[in-house]
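Read the figures in this text as sums done on the coordinates, not as results from a lab. As the structure is a prediction and not an experimental result, all values here were calculated from the model.
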Structure P
Amino acid sequence: MQYIKVTWRHQNPKEPTLLYSELDSERYESRKIEVFANGQRGFADSKENSGSTFLGTVPFPPLEEIATDEQFVPAEITAEEFEREWSVRREQSHPTK
């Protein structure tokens with residue numbers, strides 16, 4: 001597994017500002033967390049999702065490719081960091097888009 005955090009710099013309150021993804025060996029998302037500027041969260045895995053947060057349907061691009069767009073700041077994170085975020089995923093519901 002690989003764990004990714006992407007900071008999305010924008011001013012749209014209906015879109016997340018942080019995206020956390022757990023990727024399998026083929027770079028497909030197996031779990032995902034979206035964090036919004038107001039602190040609300042959305043999540044998805046193979047069994048359930050909240051709001052409009054869903055797993056991607058194509059392999060996650062390499063971090064170098066994501067970083068070519070200056071509004072995105074991607075980074076690899078530890079499994080522990082991802083699990084901390086995953087453990088609080090249900091504290092707040094996903095905002096309506």
Structure Q
Amino acid sequence: MTYVKVEWIHLRDDEPVLLYSELDESRWENRKIEVFADGRCGYASQTESIGSTRLGEEPIPPMAEIAADPQFRPSEITEPEFEEVWAKCTRSR
């Protein structure tokens with residue numbers, strides 16, 4: 001698995017500012033977390049989704065491709081980092 005965090009730089013209240021994804025070897029999302037500027041979050045997995053968060057309908061592009069768009073700042077994170085955010089978001093439900 002690969003774990004990705006993407007900061008999304010924008011001023012819209014209705015869109016998340018942080019996107020976390022757990023990706024399989026083909027870069028399909030298994031789990032996803034969206035965090036909004038006000039601290040609320042949504043999440044999705046293969047079996048459920050909360051809020052407007054949904055798993056991607058296509059594989060996630062390579063990091064360099066995401067980084068080519070100046071509104072996105074992608075980085076790889078560790079599994080424990082992802083699990084910490086997942087637990088915090090799913091616990092708040």
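When helix-only ellipticity at 222 nm (-39500 (n - 2.57) for each DSSP H run of 4 or more, over all residues; to 500) is computed across structures P, Q, the figure -3000 traces back to P.
When Cα extents along the principal axes in Å is computed for each of P, Q, the one that comes out at 34, 31, 24 is Q.
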